[in-house]
Structure 1
Amino acid sequence: MQKVLIVGATSAIAEAAARLWAARGDALFLVGRNATRLETIAADLSVRGAATVGCFVMDATDTAKHAAMLEAAASALGGLDVALIAHGTLPDQKACEASVALTLQEMDNNGLSVVALATLLGAKMEAQGHGALAVIGSVAGDRGRQSNYVYGAAKGMVGLFLQGLRNRLSKKGVQVLTIKPGFVDTPMTASFKKGALWAQPGDIACGILRAIEQRKDVVYLPGFWRLIMLLIRHIPERVFKRLSL
């Protein structure tokens with residue numbers, strides 16, 4: 001039985017992953033802003049087979065509560081084997097361009113709050129000598145594009161931070177996994193036109209659990225995004241800046 005902490009547990013991908021862990025009989029601790037949604041999800045996971053399900057109401061950007069949340073999780077679970085950081089928002093790029101305050105808020109939502117949590121979780125897992133820290137980033141963090149560079153910059157910061165954390169903790173028996181989904185059909189992307197490149201939350205969740213089990217460092221989900229982003233990263237800047245991406 002694994003002891004699993006999920007931050008941003010009400011997101012579609014996180015809930016799908018939680019259902020997979022519950023079916024295996026793992027113990028879960030859910031963190032999110034919406035108490036009612038957390039309770040509903042917790043009840044569902046208990047029915048699906050979770051050994052135990054605990055909840056903690058917290059906005060992930062409230063860094064002052066992070067330490068207390070981790071203490072509550074470790075106490076409720078009796079330890080910690082896996083942590084999935086899955087919270088985030090999808091900014092309105094145009095609105096961010098017109099507002100410094102909104103830009104910084106989105107950088108906090110998608111970047112700084114993740115870095116803060118990863119710092120504490122990394123230290124905890126280093127001290128215990130084991131654990132898997134999995135963080136949902138995005139393919140958007142691989143290169144800045146005019147259509148979403150505020151979001152991409154935050155995810156890029158997270159990716160680079162995790163790279164260094166991985167380099168440090170790999171010698172301590174701790175896995176640090178960067179998850180890079182492409183387009184995912186979730187409530188956050190409900191207004192987007194869907195196409196062949198879009199994936200379902202359940203498919204992404206399966207990929208996350210598989211990557212944790214295989215102790216991977218970085219995983220693109222679905223896997224074809226690795227090739228797509230390889231090509232995008234290698235477009236010369238003089239050409240790239242002329243494109244409308």
Structure 2
Amino acid sequence: MEVIIKNNYEEISKLAADYLINTIKDKNDAILGLPTGSTPVGMYKEVINQYKDNISFQSVRTFNLDEYVGLDKSNINSYRYFMNENLFSHIDIKEENIYIPNGAAIDMEQECINYEGLLKTTGQMDVMYLGIGQNGHIGFNEPGEFLEPFTHIVKLTEETIEANKRFFDNMESVPKTAITMGIKTIMSAKRIILLASGESKAEAILKTVKGKITPKVPASILQLHDDVTLIIDKDAAKYL
């Protein structure tokens with residue numbers, strides 16, 4: 001596990017974007033796993049700034065980590081809407097090459113099976129980008145007694161709901177469940193890059209890098225992957 005410590009959020013965003021751009025330069029039909037949340041926004045902005053002079057996304061395929069259950073893709077709080085606003089509508093990626101779980105599917109269990117099937121038939125992800133929750137969750141794989149291997153429905157913890165409420169009008173409107181890639185699916189990527197910024201993530205980073213591997217800190221499983229890079233700022237690295 002490689003840990004790169006930068007001075008601030010802007011620097012980690014720039015470096016993460018450089019990694020993404022270089023991935024596509026090396027392989028124009030790369031398969032990318034992408035996160036949402038506040039942390040990758042800077043990376044996406046930098047990718048948009050760079051891409052026209054450097055690369056095309058015409059042959060790139062993307063799989064998003066997760067989506068809220070109950071939100072249609074047109075909902076401004078859905079992750080599909082987030083990705084369109086922060087990345088997809090600004091680059092030349094083909095609509096048919098964008099894969100995001102359908103949070104409004106009639107049969108959510110079948111949606112999990114379908115999404116996992118798409119991941120398997122499309123091929124191994126070249127790079128999986130991750131954020132990390134204050135409780136150590138990756139995707140929406142929350143702390144617990146065990147880890148789910150494949151795409152599944154998860155009940156969000158109160159801590160995660162609390163962290164997400166800033167994106168919604170009120171606490172009652174924050175979704176309580178989500179569909180997310182499982183740990184084995186995430187770990188199947190050739191390379192994993194995790195981004196973290198701010199002191200609020202410092203304890204989770206410490207446990208991820210130096211703690212015991214435990215389902216109570218889902219990100220700690222990354223210690224078992226052969227090619228993981230953490231790009232974090234000084235505040236997130238406070239306890240290392």
Structure 3
Amino acid sequence: MKTLGIVGGIGPESTLEYYRFIIASYREKKNDGSYPCVIINSIDLKEVLKLLNAGQFPELAEHFVREIKKLAAAGAGFALLAANTAHIVFDEVRRQSPIPLISIVQATCDAAKIRGLKKLGLFGTRFTMQGRFYPEVFSKEGIVLAVPNQEEQAYIHDKYMSELIPGIFLPETRERLLAIVDRLKEREDIDGLILGGTELPLILRDATASGIPFLDTTKIHVESAVRQLLS
């Protein structure tokens with residue numbers, strides 16, 4: 001049986017969702033009462049944020065590689081980083097990784113392509129919304145990405161760090177986020193929204209705004225991992 005390794009804790013709330021979704025999806029598809037082999041390495045988010053905020057991306061990549069090596073030593077045959085922002089250094093981490101990695105960005109791009117979406121809004125931390133790692137992947141498929149304006153980005157990033165990561169989900173924050181979706185749809189005529197932060201589905205799950213689909217990157221990443229487990 002294949003073993004999946006997860007670098008989790010970035011953040012803890014969404015890591016719980018990853019595990020729950022993996023178990024549920026695997027059991028649904030396998031349908032024989034069996035469970036997947038999963039190893040979770042829950043790392044210190046404080047250290048990750050320190051390196052991110054300092055712009056120390058080579059050191060951040062090295063940090064993730066060390067944690068993936070722990071998973072490989074424990075028996076994982078492939079792995080994933082359970083976060084979107086971590087993919088700011090994904091290419092370098094994958095280059096150094098001793099085992100194959102599943103990209104949340106590529107998996108989300110594949111899902112958008114299957115749905116026939118052409119212009120997507122992108123929510124996430126400021127590192128994700130301002131980074132090039134999403135546009136670089138999506139542009140190869142001719143999919144355009146649009147991000148909120150600077151004021152809206154600042155709000156999303158602040159609420160992400162101060163509320164969502166610690167597991168605080170307030171109705172007024174949800175309403176403000178949905179209002180930003182509406183404005184982005186009006187300005188950019190997007191036909192979908194990427195929830196490019198694995199905590200975002202925890203506050204926007206089952207939400208609809210301006211009649212467009214929301215791409216839950218956590219679930220999309222999980223489905224890609226489960227397909228690999230079952231392949």
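Derivation of every value follows stated rules applied to the coordinates shown; laboratory data play no part. Quick caveat: nothing in here was measured; it's all calculated off a predicted structure.
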- [ ] Work out which structure the value 19, 48, 28, 4 belongs to, where P(r) over Cα pairs in 10 Å bins from 0, in percent, for residues 121-192 alone was derived from one of 1, 2, 3.
- [x] 3
Open item on the list: Quick check on the output: -14000 is helix-only ellipticity at 222 nm (-39500 (n - 2.57) for each DSSP H run of 4 or more, over all residues; to 500), derived from one of 1, 2, 3. Which one produced it?
Closed with: 1
